Structure 1
Amino acid sequence: MDQTQGRQSICFQRAPHLVGTSSVVGKKEGEGPLGGAFSVVSQDDLFGEDCWEKAESEMQREALELAIQNAGIPKEKIRYLYGGDLLGQLIATSFGLESFEIPWFGIYGACSTCGEALALAAMTVAGNYGDYTAAVTSSHFASAEKQFRFPLAYGNQRPLSATWTVTGSGAFVLGKNGGHVRITGITVGKVVDYGVQDSMNMGACMAPAASNTIAGHFRDFENGPLEYDKIITGDLGYVGQEILIDLLKKEGYDISQKHMDCGIEIYDRERQDTHSGGSGCGCSATVLSALILPKLEKGIWKRVLFVPTGALMSPVSFNEGQSVPGIAHGIVLEHC
């Protein structure tokens, strides 16, 4: 049963269903345009813990617990769990999810981790390796600043191209049946490096990878922007959105009337002073759970190409002056 499609895609003959989801966010995210749509909004960004990293673990634990509850199944039915975060050695995920005792694949795709986790979870269900799988990821503004940039007390200025790391976690349970949204295909992205070295301009770093994946998806499935109600990237922000649209026009695809970006949707740019928008693993994951899936479930949108994006950097590569490559994975979501 060959399900491969083109050079880098898969078309599922038995599409896995999204049967449970949840989103847990911090105070700033709750004050944004989607505040009323998240499953949980905490007024304490420490989530009752004594450090930022433990707070991120607690977000993941709560998000996965809620997603499993919403799926209406015992956790023992989940065969495999795919999850990751931005922290070294995936400590937010490993410490946050250990109590579930579910076989776990720790993955890293930077801010595209939601897409990578969903792709692998869908492949597992579609390949009959498990009746149920789960995908979870998170980011935290303070833990990300601590690891990648400056201590919060330093009070450094942020350029207008900078994005704000989302404090949030999104979790998803996939099964063979149930729910009103299914994953019908995926396009696995390639590492794309245009030589951008400015880690405060994530949009410019990731937009070429998003363009590469979206164009590759159209070629593999022999379709184009008109086949989708929306084409939604993860966290390119306002700067990356312009670059993406320009790059795809050069490939012969105009997505300007179809494009949305999770990093643009999650914050109010003027009122919340987030400059270019939101970013982080939690950005696309929480917006998928709170905004995209509900519209698909209700049939407002019938078909969406969801493309989480990531900047593949580390503190070591940044300090060595290396460029910031990008990655993006495409997930086809359909109402059913």
Structure 2
Amino acid sequence: MNPSVAVVILNWNGKAWLQQFLPSVLHSQYDNLQIVVGDNGSTDDSVDFLIENFPTVKIIKNDVNYGFAGGYNKILERVEADYFVLLNSDVEVTPNWIQPVIDLMESDAEIAAAQPKIKWQENKAQFEYAGAAGGFLDIYAFPLCRGRLFNIYEIDKGQYNDTKEIFWASGAAFFIKSKCWIETGGLDADLFAHMEEIDLCWRLKNLGYKIVYCPDAEVYHVGGGTLQTENPFKTYLNFRNNLIIMQKNLPAGDAIFRIFIRMCIDFVAWWHFLLSGKPKFTMAVTKGHWHFMKALTKTASKRKQHQKPYAEHTGVYKNSVVWAFFIKKIRFFSEL
């Protein structure tokens, strides 16, 4: 029999997404599967809707909204399976999206987490923002994806149909061995949302595990289903959290240098938002940096003793993706 798998969808006021995409999850072809919806303190009628229309789905409720990270931590404490799959509510899956990933992860004890190919639900020929064909970090820990650089999304022509070790797997469809989830303590709830999966993957890699991309499984993500891309709060979280995870996971000497350079790059973004007439986004960057500085002591307490030299990790682009994109005008991952 296959290892047991729990697909866990974290829901917060997402009745419309559940109505649209949960049926595709229920048609997943896997013989040792449970489907769980973890409700994160919804104030709509999501739970009543599930009880009435999807009686086979297990419902676990949080008392309040703990954010993406804290919400999943609370829910997964009450789930038992060999593998957890953290699946966004705005994801449409294909029937055979689970088996290829599990087979790949079972083939290597060092693989802790993985993601399928993630494409855009509105145009299924195109890669999607939040993961595409696997996540990487540049030399200053700026996230990028195979198939997506900034706002340029590639058409899937089979160019990324290779199984590959990556740096981070997308939280939109995140496979992880439950023992590895428990070993690391899950997601960092202080991050609330955004980049928490990168932090978890980084911690796993520092422990010697691998993160992989499986091209033989495919899902379709709407994106921005809970927090829209053009949202100052999302901008704040991204700028704050990126600095926090750098402090947590980089070796000490490396962290000081790379965080300084990264904050200088962020300052360029600050000016861009200001000159573009987006004062709320300018303030979001300022607030993100300020809250990072305020949390320095708390973040330092989370650092472990087993940081590995950053450049030794698989999945690191050894140059600046900002320089490559905006100065060298590189538009495709394959050109890096």
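Hey, distance in nm of label points 7 Å out along Cα→Cβ at positions 23 and 311 derived from one of 1, 2 reads 2.2; which structure? Among 1, 2, the structure yielding 2.2 for distance in nm of label points 7 Å out along Cα→Cβ at positions 23 and 311 is 1.
Starting from the value 3.8: which structure in 1, 2 was distance in nm of label points 7 Å out along Cα→Cβ at positions 127 and 239 calculated from? Source structure: 1. Structures 1, 2 were shown, and mean count of other Cβ atoms within 10 Å over residues 207-214 at 27.1 was computed from 1. Among candidates 1, 2, the computation of distance in nm of label points 7 Å out along Cα→Cβ at positions 15 and 295 that gave 3.3 used structure 2. Which one of 1, 2 has distance in nm of label points 7 Å out along Cα→Cβ at positions 271 and 303, as calculated from the coordinates, equal to 3.6? The value was obtained from structure 1. Comparing relative contact order in percent (Cα under 8 Å, 6 or more apart) across structures 1, 2, the highest figure is found for 1.
Every number in this text was worked out from the coordinates using simple rules, so none of it is lab data. Nothing here was measured: the structure is a model prediction, and the numbers come from that model. Cβ atoms are built from the backbone, for glycine too; each structure is taken alone.
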